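Structures given as structure tokens follow.
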Structure P
Amino acid sequence: MVQGIAAKDVTLRKLRQNFGIQISQNPAFFPEWLESFTSLNEGEYRLLDRVKTNFLELMEDPPILENTVKMVVLAPLLDLAGFYRRPFRIETETPIALEMKDEEAIIRGRIDVLVIKNQLWLLVIESKRSDFAVTRAIPQALAYMLSNSEIAQPTFGMITNGNEFLFLKTSQNEYANSQLFSLVNPNNELYEVLQILKHLGSKICI
């Protein structure tokens, strides 16, 4: 009998054993978060400052639940990145099923936000409550991204708990991550997060 495994319970070890996924040792594997970006305009800076202020205000009464993170932080970022307009399309709670043949099991879950460009996946976004460590969600996000592995195009991901942001990239059986961006830092690192989102949207020609 095939066993069902919740995506949130999967581990990196299980993904490596069943799908051969491993972290890339090539510094050039994930250049998209390091390349030169177009500068933001003054309106975007102001809006991002407001998003950070709103989040920090809410953090005075933690934790901030997942739906609040989506509303306060994620929704404005997706808007500023242009992902609500063509050629992009947004899906939420997209179901996935990833078969682990060696263990006769299927990983099941729902992608919080999926950005689609011209019918193909561009960005998988996993949102968590504010007291959930972003790094704990890496296996879950990778499982979602691996469910799109039949497509030759790389798949990108972003994990956020509202305070921290981590970008991922998978291509075939390799993955890599960006540095961890955080609103705790003195500068507003939402600037870099938005620049990366815009860069992915403009660079990936599908």
Structure Q
Amino acid sequence: MGISLAVIVAGTAIYGAALGAWRSPAQGVFSALKLPLVLTLTALGNSLINGMAAPLLGVSISFKESLAAILASFAICATILASLAPLLLFLVVSSPSMDSAQRGAAHGLILIVNVGSLALAGIVGNVRLFQTILSLSGDRPPALRVWTAWLGMNLLLGSQFSWLLRPFVGSPGLPVEFLRADAFQGNFFEAVFRALVRLFS
């Protein structure tokens, strides 16, 4: 488990540094510190909850097995993100700077590439997570139930920790800061709901 945790921290720190570098070197440092924290907190919270939920869903998994499975899954994600960091850094260096009139388009492109990178890493990591749960369970239906519950918890916890620890890229019109002044006001899902209301009203 220690190796998985080290891979998570190193891989996401490398990716976070590349992600934040477009806004400023300070944002790169902040993102390199915060992204490993998001994944580590999500893994620990998920392990606690799912270590209790898995037996209720038909798979007898201890907290230690739950933690090991989730850390291994996240380590795969972090390895993929670290491998994509040079490409992201190339995009960041090639994109219009903060002083450019096209900075809004550059910011949007970096966000989209980030979402794609996270989606790819998450898909591969969660396929591995399902394989691990299936090997512990030996039976596909309960393994699928547990995996679905774990995916839901990853989404809930990861989204909220990301919201609390934002920004990672840094918006062009806002100052560079470690945490937003309103970090503990509202939540990720409220923000998505408000964005959808604005979009369709």
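Of the structures labelled P, Q, which one yields 0.65 when FRET efficiency 1/(1 + (r/R0)^6) of positions 103 and 127 (r between Cβ atoms, R0 = 41 Å, to 0.05) is computed from its coordinates?
Q
Which structure, out of P, Q, was distance in nm of label points 7 Å out along Cα→Cβ at positions 55 and 175 derived from, given a value of 5.1?
Going label by label, the one that fits is Q.
For the read-out Rg/Rh (Cα atoms, Kirkwood Rh), for residues 87-190 alone, a value of 1.10 was computed from one structure; give its label from P, Q.
Details: P: 0.98; Q: 1.10.
Answer for the origin of the read-out: Q.
Tell me which structure, out of P, Q, gives 1.00 once FRET efficiency 1/(1 + (r/R0)^6) of positions 15 and 143 (r between Cβ atoms, R0 = 30 Å, to 0.05) is calculated.
That value comes from structure P.
Among the shown structures P, Q, from which was the value -8000 of helix-only ellipticity at 222 nm (-39500 (n - 2.57) for each DSSP H run of 4 or more, over all residues; to 500) calculated?
P
Given a computed value of 3.4 for distance in nm of label points 7 Å out along Cα→Cβ at positions 39 and 151, which structure among P, Q does it belong to?
P
Tell me which structure, out of P, Q, gives 28, 20, 16 once semi-axes √(5λ) of the Cα gyration tensor in Å is calculated. Working shown, then result.
Values: P: 28, 20, 16; Q: 32, 19, 15.
So the calculation was done on P.
Which of the displayed structures (P, Q) returns the greatest value of mean count of other Cβ atoms within 10 Å over residues 31-38 on calculation?
Working: P: 12.8; Q: 21.5.
Structure Q gives the largest value of mean count of other Cβ atoms within 10 Å over residues 31-38 among P, Q.
Given a computed value of 22.2 for mean count of other Cβ atoms within 10 Å over residues 7-14, which structure among P, Q does it belong to?
Answer for the origin of the read-out: Q.
Figure out for me which of the structures P, Q the number 12.1 belongs to, where mean count of other Cβ atoms within 10 Å over residues 23-30 was derived from the coordinates.
P
Every number here is computed from the coordinates shown, using simple stated rules; none is lab data. Computed from a prediction, not measured in an experiment: that's the story for all the values here. Cβ atoms are built from the backbone, for glycine too; each structure is taken alone.
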